[in-house]
Structure I
Amino acid sequence: MRFVTFRTQDGERPGAVLSGPDAGADSDRILDLSDIASRVEDLLADGALLAQARTAAETADATALPSLGSVRLAGPVTPGKILCLGYNYRGHVPDGVDPRADDPEWPDVFVKTPNTLGGPSDAVPIPPGATDVDYEGELAVVIGRRAQRVPIEDALDHVGGYTILNDVSDRAWQRRQSQWALGKCSDGFAPLGPWVVTPDEVPDPQNLLVEVVRDGVVTVSQSTSTTIFSVAFVIHHLSQVLTLEPGDVVSTGTPQKLPAAQEAHRPLAGGDAVTVRISRIGELTTTFSSAREAAA
């Protein structure tokens, strides 16, 4: 299932995205689930509520539902914590070279603060004076069941679903310090969504294609099979130190840009748009606005 949070005059509500009668994403419909739960996090954490939501989706008449495009989406969940990984994809190496030779022993973990969270339709403001804002398309894991010191073999049982995060980064601020917080935590720098896909739709998180498209050109294309640390290991590892709660988001790192994209690097500016697409999950398109546009 695909769960979203959508905005109404009365506040945010959870919903399920159903395929419409016609082919194509434009025919997707939205089913209001606010009579079952108040938040998507509650659906992911409670098996009984999740079963009710599935029944409601299976019995709904999609033709009578509003189109997904008629509502404005917020981030699908509101995480208490957003935990991110730095270098987690192996790069391309010459033939005969062990691609694991430079693997770090442990994941490089950093946080993004609550002010960074944005919905899939929210423009990301470029901060005043920013000179090198960049994008990072990532598979993000939404915790569904409380995880505290879980063994690796049980770690995936704590996953509520998968979504997409664009780990927007200000490289200039990032280079100014050994800790990355000020380069990662500008307002709106974590657009999330558009939905959470339940694990039954993603049987193997280590077999997904992550791609990023900018200006109509694919700049990133790599499988999650090339990650250094698997989703299961990352959940296990993080839970040894802190307790992961339902709704928390763990973003699993970004692949390297393709060589041509690295050579043609251009900082993001107002008016730019970047699409992150991940097989079995969907795509998240983020638009960027200048500081002047954001203030208007």
Structure II
Amino acid sequence: MQETRPNKPDAARSDNLFIAEKLAEVADLLDAQGADPYRVRAYREASAFVAAMTESLRKILTEKGGRSLEDLPTIGTSIAGAIAELLRTGDLAMMRRLRGELDPEKVLQTVPTIGPRLAQVIHEDLGIETLEGLEVAAYDGRLETLNGIGKRRVRAIQHSLSEMLARRRFPRADGRMPAPPIEKVLDVDREYRRRVMADDLPKIAPRRFNPGGAAWLPILHTERGPWRLTALYSNTPNAHRLSRTRDWVVIYFEKDGTAEGQCTVVTETRGPFKGERVVRGHEPHRPAYGDQIRETGE
């Protein structure tokens, strides 16, 4: 009798089930943290759709590009980006952020030409924590202001990011990135700090600077018009060193059809706006951020 060997695992099916599992985990995290039910439902529906797919998501991404994922039912821009990131890296920065596990300097070091020292400078001086945030800084001029980074290096970083973030929408011809109006960003900052004071937000247990594993970091998921925003205190080496862990508020934002962006709101410590809440790197006396943020403080 001829020996019957078990079938090898279907790689395509395995990839799809891995993606479905991770999307379901994102939905669970968002749900537990009080995110908008529509957003939670979007991830759950995408997870169910992907789990039932017979066509390989990896094949679609490889042959047709990241934007082709957006054409699939239940898969919008944000979820398509998450799928592409999971397929390319096996990881998802958004999930690590929701769990309090994100290490921004290691994220920045995934870009060619950015080593540990430069990653530290970018993170500490510009408050950047994501590749999407780095892309914004590479186009709006902030990256070029750092010592040791000239126009040629900025162009190299832009090129690397364009390949790494090929699934994303690109900046407009003038180099600006879509962003919510600054009054909306500052309104989210106000809501976050007010609800922290009222002890009215779920808390996560960040991995960094938290040897006891305590759930101490409040997190807010909210909406302003078409924008979905997430706010939490900065839990970074620089924030701890300068005792700003209860002042610096990192805000992530996205809407349908755009990549995720990120900014940090701080209390200005010098100059004519001392004591005011401003978006770091885009204080009222500096160039406007994106095509909507105006030059104003709180």
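So here's what we get for this one:
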item: Answer label among I, II for the case where Rg/Rh (Cα atoms, Kirkwood Rh), calculated from the coordinates, equals 0.99; result: II
item: Comparison of I, II by relative contact order in percent (Cα under 8 Å, 6 or more apart) - largest value held by; result: I
item: Entry that produces 15.8 once mean count of other Cβ atoms within 10 Å over residues 33-40 is calculated, selected from I, II; result: II
item: Which entry (I, II) yields the derived value -13000 for helix-only ellipticity at 222 nm (-39500 (n - 2.57) for each DSSP H run of 4 or more, over all residues; to 500); result: II
item: Distance in nm of label points 7 Å out along Cα→Cβ at positions 17 and 265 derived as 3.1 - corresponding label from I, II; result: I
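Bear in mind that the values in this text are calculations on the coordinates, not laboratory data. Computed from a predicted model, the values in this text were never measured in an experiment. Cβ atoms are built from the backbone, for glycine too; each structure is taken alone.
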